[in-house]
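Listed below are the structures to be examined.
Read-outs throughout are calculated quantities, based only on the coordinates presented, and are distinct from any laboratory measurement. Just so it is clear, the structure is predicted and the values come from calculations on it, not from any experiment. Cβ atoms are built from the backbone, for glycine too; each structure is taken alone.
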Structure I
Amino acid sequence: MDAKEAYNLITADKAKVKQFFLSKGFKESEITFSGVNFDKSYRTVTIESENNSTKSESIFDGYTATQTISFSSKKNPELMKKIETVIDQTAELINSGIQFNPNQVQYTFSDLPSLKHDLIVKATQDAKERAQKIVKTGDGDIGKLKDASMGVFQITGKGSVEEDSYGGINDTYSKDKTARITVRLSYILD
């Protein structure tokens with residue numbers, strides 16, 4: 001019911017959570033806590049009168065304090081394996097009285113600009129080779145490039161059957177991924 005009490009409780013829980021992850025082999029430098037967020041909680045009470053009319057009222061029910069813990073592994077397979085392993089062990093925190101809600105592990109690629117550039121180069125080369133094969137089969141030659149455009153950049157889980165999306169897809173939950181970009185080239189025929 002008191003914000004100070006909520007803060008003291010979450011501070012005590014933070015120490016227990018930190019100790020839990022340290023005991024699982026994490027280093028202090030690998031653990032990041034966010035700031036504490038406070039929300040006022042309300043509960044709705046419905047009162048029914050004698051003439052079957054109802055009246056609802058919101059009553060202050062205390063404060064909820066939340067804090068996020070996160071881990072980031074940049075090209076560190078050991079840390080990534082620890083994260084994947086310990087996520088299934090967080091029930092130990094719940095059993096010790098701590099309200100802990102683990103999120104699904106997310107996997108992102110840290111060098112997207114470089115990956116995009118490489119894919120654009122490869123997709124452009126592939127598009128040109130296809131155009132040359134098509135035109136050569138018809139006894140022609142491609143001339144100068146007239147127009148080029150690029151489609152959306154897609155990152156999907158490996159083997160995914162997700163359809164291309166107008167804004168692109170960026171799957172962060174699959175560990176193994178496929179990145180794809182479409183390039184359209186128009187040539188003048190000689």
Structure II
Amino acid sequence: MVSHLISHPQTPCHWVDRLDCDVIWKTSDSLQLCYQLVGALDQLIIPPVTTPSTLQDNLWQRTCFEVFIMLDGESAYTEFNISPSGEWAVYYFSDYRKRTSKKISQAPEIKRMSSSDSIEMTVLLSPLHLPYNPNKKTVRLGLSTVIETQDHQHAYWALNHPCEQADFHHIESFSLPLTPST
């Protein structure tokens with residue numbers, strides 16, 4: 001299922017032609033996300049690849065792809081940040097912006113492909129990364145991206161923008177419902 005992300009009206013970025021994310025439930029209960037950013041990449045700050053991919057905080061302060069995951073009817077959620085560098089971060093919340101101390105150290109599988117005008121980031125989240133869901137509740141995703149331009153401006157892209165200011169944590173941002181594979 002391909003979803004198109006849109007820029008927040010207060011943070012347009014004319015250097016981006018298209019930003020999509022293809023979401024696929026795998027039969028192993030893994031979730032695959034494939035972000036594709038097309039545009040004038042030379043006008044954006046795209047971090048270079050680091051090897052191996054490492055856990056890194058504050059990725060949202062520069063160009064990074066994000067997914068927020070919540071089970072339908074619950075207030076707890078998980079936030080993943082994936083940098084084009086291969087660095088990643090995960091945060092767990094018990095409710096709106098109430099971060100918990102839960103930690104995970106296993107990296108998601110991250111692959112990057114790029115050309116002069118596009119970058120594609122594929123992220124595979126294993127069941128370990130996803131909320132425990134024995135009853136196969138609907139999963140609600142918030143897909144988003146932070147883009148930093150060469151002049152150090154930030155543009156905020158998401159499936160929708162329910163607030164006057166960009167807020168990927170807002171419950172209405174979790175607007176993509178998915179039914180887990182059975």
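Structural remarks
- Here P(r) over Cα pairs in 10 Å bins from 0, in percent was derived from just one of the structures I, II, and that gives 7, 20, 19, 17, 15, 10, 7, 4, 1, 0; the source is I.
- Which of I, II yields 0 [helix-only ellipticity at 222 nm (-39500 (n - 2.57) for each DSSP H run of 4 or more, over all residues; to 500), calculated]: II
- FRET efficiency 1/(1 + (r/R0)^6) of positions 54 and 158 (r between Cβ atoms, R0 = 30 Å, to 0.05) from the coordinates reads 0.70; which among I, II: II
- Highest-scoring label, criterion being FRET efficiency 1/(1 + (r/R0)^6) of positions 70 and 142 (r between Cβ atoms, R0 = 35 Å, to 0.05), among I, II: II
- Per relative contact order in percent (Cα under 8 Å, 6 or more apart), the highest-valued of structures I, II: II
- For 13.3 (Kirkwood radius over Cα pairs in Å, for residues 62-133 alone, calculated) the corresponding structure among I, II: II
- FRET efficiency 1/(1 + (r/R0)^6) of positions 46 and 86 (r between Cβ atoms, R0 = 35 Å, to 0.05) from the coordinates reads 0.25; which among I, II: I
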